[in-house]
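Just below sit the structures, each encoded as structure tokens.
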Structure P
Amino acid sequence: MSLYGLARPLLFALDPETAHRLTLRLSDFLSYPAVPPAPCAVMGLHFPNPVGLAAGLDKNAEHIDAFGRMGFGFVEVGTVTPRPQPGNPRPRLFRIAERQAIINRFGFNNVGVDEFLRNVGRASWKGILGINIGKNAATPAERAVDDYVIGLEKVYAAASYVTVNISSPNTKNLRNLQEDDQLNGLLRTLSELRARLMDKHGRRVPLALKIAPDLEDPQIQSIADAVRRHGIDAVIATNTTTGREGVEGLPNAAEAGGLSGAPITRKSTAVLKKIHACLQGEAAVIGAGGIMSGADAAGKRVAGASLVQLYSGLIYRGPELVSECVSAFRAK
């Protein structure tokens with residue numbers, strides 16, 4: 001059994017958010033086995049392997065070096081907002097261990113973009129870094145685009161790519177930004193801003209859009225059309241779900257928030273497959289949601305993913321999952 005496998009019962013005996021913070025702190029002092037190389041090129045970037053860390057685990061970019069040592073091909077940090085915010089009241093993180101699932105309603109708790117970027121600057125790891133941006137909860141819906149503009153301007157120079165998060169269920173009305181008019185307005189503004197920033201900084205930073213798994217087919221087609229229209233480089237499919245399929249009746253299943261882990265594997269992969277078909281090769285797809293094994297990672301690739309990201313699987317399986325997913329992804 002791995003070191004993480006031995007420690008997990010002790011960590012799971014703690015309050016989930018306490019265990020989360022403790023694990024992150026401990027990760028800064030550990031070493032990890034080597035991960036086999038599996039180089040690939042996506043979004044114009046060259047990745048040492050196609051398995052990355054999903055946003056949400058390292059919200060404040062405080063543990064970049066630790067995740068780099070785990071062998072991830074890329075690390076995505078955030079979600080970060082223009083201003084610091086505490087997020088929702090605790091408790092806001094819940095395990096459903098019987099189904100290898102997690103419910104969270106963090107609500108974009110983070111230190112704000114200025115302190116966040118200071119943390120990024122302190123990291124010594126120089127791999128591919130994604131920065132996930134969002135809006136402050138207190139920002140009115142009609143001013144949401146302003147927060148994304150601030151976020152993109154601030155993080156552009158530090159990011160290998162930037163993810164626009166419009167799919168968290170834990171910020172009121174955020175998912176409304178996935179609707180036609182609002183999405184086109186947001187992506188048009190960010191695409192035009194990216195062109196100006198490219199001239200200023202002398203490099204083009206790819207943009208990714210993170211979407212929800214709770215979408216009907218016409219919405220998926222509409223999102224794909226907007227992504228293609230505005231030159232967005234990738235879609236991350238998917239965020240957490242507001243549904244409770246697979247955990248009904250279990251302790252914590254009725255808690256508000258987004259469900260992640262094994263119960264959303266099929267749902268997330270189905271959306272991935274549909275968005276991939278709609279994009280017609282004009283943007284990459286990054287698979288996230290319910291990757292608990294190498295077989296799950298391989299399934300995302302079959303569905304159309306060029307890269308994958310881990311979150312809940314890392315909590316239940318530990319760092320060994322990274323190498324397993326790289327090997328499985330290569331084999332397909």
Structure Q
Amino acid sequence: MRHHLPVHFRGAAGRIVTAVSLAAIGGLLPARTEAADAAQGVQITELPDRLRIEIKGQLFTEYFFKDVPRPYCYPLLGPGGLPMTRNWPMKDAEGEDRDHKHHRSFWFAHGAANGHDFWSEDKAFGKTVHQEFTEIKSGREAGVIKARDKWVAADGTVVCSDERTLRIYARPETERLFDFEITLHAGDKDLVLGDTKEGTMSIRLNETMRLVPNKSNAGKPTGHIVNSDGVRDGATWGKRAAWCDYYGPVQGKTVGVAIFDHPQNPRHPTWWHVRDYGLFAANPFGQHDFERLADKTAGNLTVPAGQSVTCRYRFYLHEGDEQQAKVAERYREWTAGK
């Protein structure tokens with residue numbers, strides 16, 4: 001069941017309200033209060049193909065769910081409204097590489113679910129198909145989106161289903177904070193999340209934030225990567241860590257994205273599929289790729305039929321580098337339940 005947003009009363013509707021009883025007016029006050037709260041906090045508006053998410057009246061992102069290979073968020077706007085993710089393939093933009101057409105800004109996917117590819121958008125790839133929203137809620141402190149999806153292979157097989165929650169917080173303009181939780185449900189057969197580096201909780205960052213610049217940004221300042229163990233830049237690929245931060249210049253300012261891996265996630269601390277060209281992903285399933293093991297099934301995770309597995313992540317979009325943003329401290333606060 002969809003939960004619709006509060007109705008706003010304007011213009012002629014105001015004259016109608018004056019004609020009704022005080023009791024009726026009293027009945028409208030909660031809706032008006034909720035609308036005012038959302039305007040000061042997080043406002044989520046349902047459109048035919050996406051949800052528009054605003055924080056204190058400013059666009060934060062849009063959640064696309066209709067007629068797409070998998071739901072994704074684009075754009076992802078950070079401190080000061082700066083774009084934190086690449087535009088392509090959603091739209092062409094000067095100075096951007098056009099590689100990896102499946103890197104759609106912010107998304108969750110995996111390259112081997114019961115042997116089916118849900119990561120790429122090449123031949124015979126599976127799709128994550130939106131089924132319904134179970135909650136859409138705006139609010140002064142936070143906004144919430146809850147949805148259900150089916151993972152449908154190229155041959156029409158329903159491999160699994162998911163329930164996901166996005167919780168977006170009303171924060172000062174100097175930062176953006178949101179949580180993503182997803183539960184994958186096995187059907188009447190075991191669900192095997194296979195060992196592959198192609199996944200999973202993912203962002204494709206703004207081209208100017210890359211560790212290694214593209215041709216359009218050659219000779220300009222670049223980004224940096226650091227994880228919770230102090231490993232930096234290219235050495236972070238395939239390493240396990242509780243959190244990872246990728247920061248760099250956007251329109252002359254240094255901003256970053258930190259991804260926090262919850263201690264209760266499977267195989268915490270996760271491996272990081274973090275690339276010098278701007279792909280940034282937490283992947284708890286790619287053990288043989290990341291550790292260069294001979295056993296290509298070492299990282300397989302099997303969810304028995306009828307059971308489920310849950311992954312939780314926090315995303316902290318901040319100003320400055322990881323020291324200036326106090327990323328380690330913010331991670332500790334999150335895991336302590338603050």
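Values quoted throughout were computed directly from the atomic coordinates according to the rules given, and no laboratory measurement underlies them. As the structure is a prediction and not an experimental result, all values here were calculated from the model. Cβ atoms are built from the backbone, for glycine too; each structure is taken alone.
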Report summary line: If distance in nm of label points 7 Å out along Cα→Cβ at positions 74 and 90 is calculated for P, Q, the one returning 3.3 is structure P
**Report entry** Of the structures P, Q, the one that -3500 was derived from, the read-out being helix-only ellipticity at 222 nm (-39500 (n - 2.57) for each DSSP H run of 4 or more, over all residues; to 500)
**Finding:** Q
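Kindly point out which one of P, Q the value 2.0 was derived from, the read-out being distance in nm of label points 7 Å out along Cα→Cβ at positions 234 and 282.
Values: P: 2.0; Q: 2.7.
Structure of origin is P.
Please compute Kirkwood radius over Cα pairs in Å for structures P, Q and give me the label with the greatest value.
Details: P: 19.6; Q: 21.0.
If we compare Kirkwood radius over Cα pairs in Å over P, Q, the biggest value is for Q.
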Query raised in the report: Thinking only about FRET efficiency 1/(1 + (r/R0)^6) of positions 154 and 170 (r between Cβ atoms, R0 = 41 Å, to 0.05), which of P, Q has the largest value?
Result: P
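Out of P, Q, which structure matches 25.1 when mean count of other Cβ atoms within 10 Å over residues 50-57 is calculated?
Numbers: P: 25.1; Q: 18.2.
Checking each candidate, the match is P.
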